[in-house]
Structure I
Amino acid sequence: MTKETLLASVRLFLLDLDGTVYLDDRPIGEMKRTLRKLRAMGKKLVYLTNNSSRTEREYRRKLERIGLLEEGDGVYTSAMATVAYLKEHRKGARVFLVGTDALKEEFSEAGILLDEEDPDLCVLAYDVELTFGKIRKLDAFLRSGKPFFATHPDNVCPTGDGSMPDVGSFLAMFERSSGRTPDLVVGKPFRHMGDALSRATGIPKGEMCMVGDRMHTDIRFANANGMKSILVLSGETTEETMKNFPDRPDLVLPTLNDLL
């Protein structure tokens, strides 16, 4: 697919964050100008992340500080997709949420009933405030057979100081301790977040393009949802390592800036 064909067929660009639009909070090259050009062409932009350790408000503040967020841009996280799934499929369910205090507030504001004593189901997010007390309580609920959801499957979260254990690593621990794996994982690369985005924006998935630096989350997510995809080589993946995956992007670019 050519750049021109892709641009003509896409109404909404889904933008991964670290490694795609910025590195260590610094915009990649002329990213601000690139995004302004896309907006001027009438393209909608949604910053899309699996990281559920921060709320939508927290991400908006960060993107505003970096200078990448403008009026009309969206922010969507795996936690928001999880809320959407619960409200559609498990309406009224009482949820034991393993997540940050800010995320618990976001779930509550969205109408999710939180219950730490007798929940109907459990949700594991990327909890950077994780304690042994939370681990022990979730493990007990899992061993009792409570339905088990996870916001996303990433094993590690990249930081400026190296990678940190993410939800996928937590899931391995709970599988060893309780024998349970999630009944549902919501975020990239699965279809649930794509479905939620289409409902939230009113844009068919075939008119969306996922832009990201990870084959196994970003590009696989696009393929699973029937979206266009751009792999950028400004983050995790190289031309060599992309050959290790069965997924194929529509375009491979050094950076998103090279689209225009």
Structure II
Amino acid sequence: MIEAERHNRIHQHLRQHGVLSQEEAVRLMAASPATIRRDFDKLAGQNGVLRVHGGLRYPPSFHDTTFASREIRNAAAKSAIAQRAVTLLREGDVIFIDGGTTTFQLATCLPRLKLRIITNSIRLAAALDERSADAGWEVFLTGGLLYPQSGLLIGPAAQNHLAQYHAHWAFLSAGGVTPDGVFNTNELVVESEKVMIAQADQVVILADHSKIGCRAMCQVCPLTAIDALMTDRPPPARTSQALRRAGVEVLISGREAGPGPAGGKA
């Protein structure tokens, strides 16, 4: 692939996803890491492209970041991830679910089991309410500050509410997963996710392949704080090695479901 074609594909990916990691670019372009580094160096600063650790990104003004626009990106992958995630659940489980577009897909495929679901997402609570009458669920919604265009309740009130509960599972979305940990885009969103992690036995990150190898502004936790990563493709080698060292089980949607993560966090 010639340089101009690679650059065009890089911009196309950035327009769609807002961010592109070096690992993902190597895979997409079938190019060497050295070639991609040179491409990234040339593109940085052009047409608003920003060089960040491990990749490139557009500033938020260059791509629509509303919930509706994010929901349709990689929609099939997000749906498949959610369908794989619900196979972990058993009768009587208590679940934290945050307000990301991937975790939102859980509303369409949660099994008809006796479950208690705790969320800070108004959108998710409303979607669950449409099915809850005959599904056997109890849905708990936190208070808090409504984050614009997200339907998400954040801030101290949401965090204090979440801290009252203990859950068997925390199903969380992410803005990025790298060898250094799990990341998301907003500090107050991250603070609520940290409470869910602290109060859950098992923490599962739901993230499609476009998030793997990418960083967002705020770190949620190191990899050692999570039990499983649910995604739609095997992670790149460096990230995969870091996940393995941290004891994180990688669960790929579309593959046969086996027993869930065992033991929980130390």
Value 0.05, calculated as FRET efficiency 1/(1 + (r/R0)^6) of positions 11 and 195 (r between Cβ atoms, R0 = 25 Å, to 0.05), assigned to which of I, II: II
Highest-scoring label, criterion being FRET efficiency 1/(1 + (r/R0)^6) of positions 147 and 179 (r between Cβ atoms, R0 = 30 Å, to 0.05), among I, II: I
For 21 (relative contact order in percent (Cα under 8 Å, 6 or more apart), calculated) the corresponding structure among I, II: I
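Read-outs throughout are calculated quantities, based only on the coordinates presented, and are distinct from any laboratory measurement. If you're wondering where the values come from, they're calculated on a predicted model, not measured in any experiment. Cβ atoms are built from the backbone, for glycine too; each structure is taken alone.
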